[in-house]
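Peer 1: Next up: the structures, one after another.
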Structure 1
Amino acid sequence: MTDAVTSPSPAGAAVPRDVLITEIFSAIQGEGALVGERQVFVRLTGCNIRCNYCDQPEALERRPGPCRIEQTPGSRDWIETTSPLAMEDVMEAVARLWDHTPHHSISLTGGEPLLQGSRLERLAGLMTERGWPVMVETNGTLVPALRRAAPGLTYVSMDIKLPSVDGELVAPTTQSRFLAQALASGLTTWVKIVISADTDVDEFDAAIDLVAQASSDMPEAVEVFLQPLSAFGAATAVPSPTQVLELQARALNRHPRVRVIPQTHKAIGQL
């Protein structure tokens, strides 16, 4: 499936009517700045990289497939259907959860949600029109897609990828431009860095410097969250407490706002 036209707008531009979705559900945010907040999660299908610790392999391939939608917040009373879903069906599923239980915001996650470009742009816009704050959880590689989607977003939770941890070679220059775009768009932005026993300190220092440089005018504007690796599949190099403390100390010498938060949803057994 491509980012193709399915309906013309009044101006003649493409208006997508559907989106590839893996699941929609209500849960506690387990990572980063909104940890502990209740969110409706909309997991978009497809990712442009392959981190070796990814715990959502079902959301990696950008293609039609099964989709599950929770009916009652937190009950995991799934209805099974097939993706792609019509935009109005996504909005209806989110509204059912949102209206049942108070939620802080919507998390558009993945996979890599920005990979669906104009579809995410329209979906985020529809949600913002309803008054729902929208967060995108992203690997920070698709700068043009963020620029287009920014008017429909409130928060950006961006990963900075370390090759020694992720097994990927994400260009730091791309991630620097992505962070600069998020800040220029006026979005509340924070950065997550997964750390492991194999973390290369030079890569790590460069990642922190990237954040410090991007936020040099307002050092307090961007908080960094160090997330110790949670073992999954072949990724087993969980850092020791000493390593975590040492890495945080290195980061704090370069940037004033650095916190350590593990994947708390896994700690409480929330799937």
Structure 2
Amino acid sequence: MARQKQHDGQPGDLGLRLISAAVMIPIGLFLVWKGGPWLSAGCGLFAGLMAYEWIRMTGSPSMKAFVFLAMLPFLPAILDAPLWAVLTLAASVFLASLTHPVGSKRGAEAFGMLYVAGMPLALFFMREGPWDGVAVALIFMAIVWGSDSAAYFSGRGFGGPPLHPDSPAKTWSGAIGAILFSALCGVLAARITGGDVFVWVMMGALISIIAQLGDLFESSMKRQYGIKDSSGLVPGHGGLLDRVDGLGMVCVATVLGFLFAPGLVAVLGLSG
């Protein structure tokens, strides 16, 4: 299959991007604010849609089984059983590796399951963790969205060399602009939570870096499979994977970071 150059969002896509954001952001905010079963059900739906995109991208023949397995971990999450949710995710990853008829591709199938189901499950845990989940989720989501917008506008305003030859819309100027803007967002976050300003500035910059790395990682997978969009579900962006890849990586990093460095939660003023 001939490889297609990624567009990563063209200037003419701005209107569609704004419309998509106007629809998706309120839904995301509502689910995060409600939390619990509402968020679990929403994350399960997103996992199923992203599983569809993964199968579409990789050309795997195991569509129905893969989508079902991606949504399965969110059943115990709805019942407020986080340990069982993690165990179910592990089982889904193992079973996904068995669904592909070609043995050499089963590892990629297992990784795909961990990727598409693990990111929304991390968002659920970030919201429902033993800290101020509402504040953590809303602030971190806002910084990721701000980073994405800053990268878009600063990249087109200043131009310069691309981060990768196949992704001309992702520039170094956009990446640096996103990091600086996210660091400034950290100052505002510190005012809101009462946390340490310096740590929040560093956290804002780190959130932007992780989000951009997540975006670059997903772009590299699309290049590997020779496609430019994971699907057409989100006008102006492509698919859900194209839209939430950065946020998903931030959620995973946040949950792991807070669990292994609980003192950071208090320094940021995010204790439950």
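No value in this document is a laboratory result; all are computed from the given coordinates. Since this is a predicted model, take the numbers as computed values, not measurements. Cβ atoms are built from the backbone, for glycine too; each structure is taken alone.
Peer 1: Out of 1, 2, which has the highest value for mean count of other Cβ atoms within 10 Å over residues 107-114?
Peer 2: Values: 1: 26.1; 2: 19.8.
Largest calculated value belongs to 1.
Peer 1: Check the numbers for relative contact order in percent (Cα under 8 Å, 6 or more apart) across 1, 2 and tell me which is largest. Spell out each step's value before the answer.
Peer 2: On the way: 1: 16; 2: 24.
Across 1, 2, relative contact order in percent (Cα under 8 Å, 6 or more apart) peaks for 2.
Peer 1: If mean count of other Cβ atoms within 10 Å over residues 43-50 computes to 23.5, which of 1, 2 did it come from? Walk me through the intermediate numbers first.
Peer 2: Values: 1: 20.4; 2: 23.5.
Considering all the candidates, the number was obtained from 2.
Peer 1: Here's a follow-up. Suppose helix-only ellipticity at 222 nm (-39500 (n - 2.57) for each DSSP H run of 4 or more, over all residues; to 500) works out to -25000; of 1, 2, which structure was it derived from? Please list the in-between numbers first.
Peer 2: Details: 1: -8500; 2: -25000.
Source structure: 2.
Peer 1: Further question on the same structure: Assign the value 21, 15, 8, calculated as semi-axes √(5λ) of the Cα gyration tensor in Å, for residues 19-66 alone, to the correct structure from 1, 2.
Peer 2: This value belongs to structure 1.
Peer 1: With mean count of other Cβ atoms within 10 Å over residues 147-154 as the yardstick, tell me which of 1, 2 scores highest. Spell out each step's value before the answer.
Peer 2: Numbers: 1: 19.0; 2: 22.0.
Once mean count of other Cβ atoms within 10 Å over residues 147-154 is tallied for 1, 2, the winner is 2.
Peer 1: A follow-up question, please. Tell me which of 1, 2 gives -0.77, -0.96 when you compute log10 I(q)/I(0) by the Debye sum over Cα atoms at q = 0.16, 0.25 Å⁻¹, for residues 99-162 alone.
Peer 2: Of the structures listed, the value fits 2.
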